[in-house]
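The structures come next, written out as structure tokens.
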Structure P
Amino acid sequence: MTFAPYRHHLPQLSGQQFLTDGGLETTLVFHDGFDLPHFAAFDLMRTAEGRAHLKDYYRRYARLAQDFGVGLIIETPTWRAQPGWGARIGYNPVALEAINRECIELGREIRAEFETPQTPYVISGNLGPRGDGYQVGTAMSAAEAEDYHAWQIGIFADAGADMVALLTATYVEEAIGVARAAKVAGLPCAISFTLETDGRLPSGQPLKEAILQADGETGEAPAYYMINCAHPTHFQDVLASDAPWLERIRGIRANASRMSHAELDNSETLDEGDPRELGGQYGDLLERLPGLSVFGGCCGTDHRHVEAIGFACIGEPRGRPAEARHA
């Protein structure tokens, strides 16, 4: 088993602020011109050119983290690198395991290049939902979800991930299964729910109920919760209180667009929104969620949006000098 320096003490839980990346898949498709089968960014790891492109993608966010003098959560490009989706794309279990391990190694290379004692780089094995990501589809029980995701989580644990994160969870049973599987593997996990325009999960469950149910049925196994793949205007009203459950939310990865999931699914163009406006909306969210420590983006966002979010939530860049930032 490879050494994972932050597995037993995640620095994002100790008051430090972190950036993470933006919308990896939408950047690769709409800005960089890649054709990703089933939105599977990990498929680029098949070639040296694709791997180099992904490394440059993460370097861009590592430099942003340098600019703001904060650490980085490196979410591996493995959102689709799970048995069901891997088989659809043509990967057998042996090849899929190898590529999951290689994605963790890519994260270690970024960490070795940019990390400092003051700015930790946490490698997070990115888990995606078994289903679509925008809708529930065929739901699993918590036990089925634990069994399904345990394979990929076990690989991440052995390969040296510091943690795992389930992104774009559409219903609570899958989140519970992931939390249980991660606990068995000895990995801290983050659970990130996606929300519809009414602030509810695609399953229809309110966010508060989902978090309380997941905590209640796992003994508060998740290290923290996040919200991703939704615009701040979709869920800001859900956060309009000082209830204790809100303290469990430590990360936001919002969409650039105000469109619903259905509208995004049917759109052939990328709605990039307004980076500065999105940054201001994150600033408003930080006032409601003072425990937020992980700031990034999801569909439609890129380094411009994350930079604007950094200005709003972290402050003026204090890392690299201005001439280096704009060189």
Structure Q
Amino acid sequence: MNKKSADTTLAIWIPAAAAAIYPWILEAFHWSVTPATSDHSGTQLSTIAILTASLLLMAAFAVPLMNLMIASRPQHTAALTAANVRARRFALLAVTAPTLYVFFGVLTYIAGSKVPDQWIWSPAWLVFGYVASRSTDAVMPQHTRTSAHLRVVHGICGALAALYVVFHIANHLFGLISPEAHAAVMDIGRTVYRAKLIEPLLVAVMLFQIASGLRLVWTWSVASSDRYQMFQIASGVFLSIFILGHMNSVFIYARTWLNIPTDWAFATGLPSGLIHDSWNIRLLPHYALGVFFVLAHLCSGLRVVMLAHGVKVPLANRCWWTGVLLSILISVAIICGMTGLRLA
């Protein structure tokens, strides 16, 4: 095996291993905070327990970040091989591990599986990694450029979907005030986006965004891309799984399977909450990254539009970085509200 083949193999096995151990990181986090929430609910965590929990939570967030970096690594050859492309696409899929694990968990619960999720999840990723690593060194054919019309329509539909997304995210920020404030704002919004005419159209737009976005990803993943474009691609892949999983949780799991309202209690996993439940902890990275990626993805789209209209690259990049930093702050604020922080 030559060095290039070894590098490509590692670019598959590292994401596979990272995704495989992701549930165990969350499990370790749960056990690190369990002493304060089991028989000693009034007992505060020790400094060591807090430090351990913090490091484990950072490790959980590092999984998609590391996979994004692997997917974004520059290709030093003019012609990409099938192995190069498959490694990149596999890393992009592994970026979605936090949201895919939630989607997977809901599906196994509905199916009535008695096997713990991680005992299916981890071997599956290792098998996927083995299959992906078997790709050949054949040179990929010149990729076909995607239709400009598809990119334009994807952008227009994305702008329409952003109207709902921005309201939905702003709604969650009201959780920092109180669950009642969140519910009051949500009730106002639902008079619009749950209207009989609007809701099916909104679902159709979301499904179109997933289908068209993945079509663009499939083509762009073959081409040489800079880190900005690769971030846009990776965030789009993450959002495709996130949106599908979110619609499954709302329309199938909550409304159909359990026949319960999708309110604050549903979103935050009450009464246990997001932090102190071994299943619900997976929702924390899922929500945090979902908010971050959807806002940052919109920033990436805005950057493309700015460049297309003659804005200088340094200015467009500064705007992108500003948007990404704001996305992080908003994501952190929402998670703080969902885990119990109140401003008043």
Structure R
Amino acid sequence: MNSNYAGRITGLIAFVMGCWMSFPAQAVVREYWIAAEKTAWNYAPSGRNLIKPEAGLGVWGETPAYTKYRYIGYTDGSYAKPLAQPEWMGILGPQLRAVVGDTLRVHFLNKTDRPLSMHPHGMLYDKNSEGADGDGAGASVPPGKSHTYTWIADKDAGPGPADPSSIVWLYHSHVMEEEEPNLGLIGTIVITRKGMARSGSDPAPRDVDQEFTALYMIFNEEEGKEGGMKHTINGRIFGNLNGYETRLGKRVRWHVVALGNETDNHTVHWHGQTVLDHGRRTDVVEVLPASMTSVDMVPRSPGHWLFHCHVDDHMMAGMSTRWRVLP
């Protein structure tokens, strides 16, 4: 082949590829169907203290079960088939996912006996999709009614320059915000950096093998009575949260969030491993009410490890579980 001709063909291919690469990835509208429902919830379904069996559940086990309000995900608008969730998600509502540039369209049905809403942190929205502040169509959805929220994952909702490839935001009801997270109406949104998703249909980050979420929160069930102060990880106490399991050498991202009151100041500690917290190597991450952080780990030691709050009173009251690293 003539060298000039070959050079022209090579140049043309490079030009076409350059033009193709310059086009932005197609933004996606990701739809979710979520209902608020009243459900039975047991903070210690085993009936035992699985961290220190000899200590028992103490006053925190005297009444382990309560009626809670929860966000339940469904496969479509018939609200007939609930979405399956990993056991480790506990009381949390469905985890919503998007890539920077995507739109989340969240169809919310209130199946409870009180007005509720869905308010997202971090996302771009108008007043009708704020889900708060008494203004806009979605600020207070009456019992039996529905509303569709439109939330945009713009660049300011996505990871910043020092963040990992995905970050976490909270969503919760905000009609009476001082009450409704305590009822159990809490979930998370994970936003992946543009260009880092596994595929167009899977917005999870491709540089991570597994992602876990942990909500550290004290649920006040009996107006401050000690036995009703449930010191939980994802709504479970004393090791009753199961399912955190990974393998040696896997790339694991932990999304850690908190909500609650002035007592919800938590020092989240992993035994046996360390995490990278925005460039800082540590094994303890601090969270306050309504704070959110995402940290990375590559497990280096197999075993069944403690995962708990390091505040002494919180540990004693059951804010602990175990997670497993397989060889």
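Throughout, read-outs are computed from the coordinates displayed, never taken from laboratory work. Please read these numbers as outputs of a predicted model, since none were measured by experiment.
Hey, semi-axes √(5λ) of the Cα gyration tensor in Å derived from one of P, Q, R reads 33, 27, 19; which structure? Checking each candidate, the match is Q. Computing helix-only ellipticity at 222 nm (-39500 (n - 2.57) for each DSSP H run of 4 or more, over all residues; to 500) across structures P, Q, R gives -24500 for structure Q. Here log10 I(q)/I(0) by the Debye sum over Cα atoms at q = 0.13 Å⁻¹, for residues 91-146 alone was calculated and came to -0.35; which of the structures P, Q, R was it taken from? This figure was derived from R.
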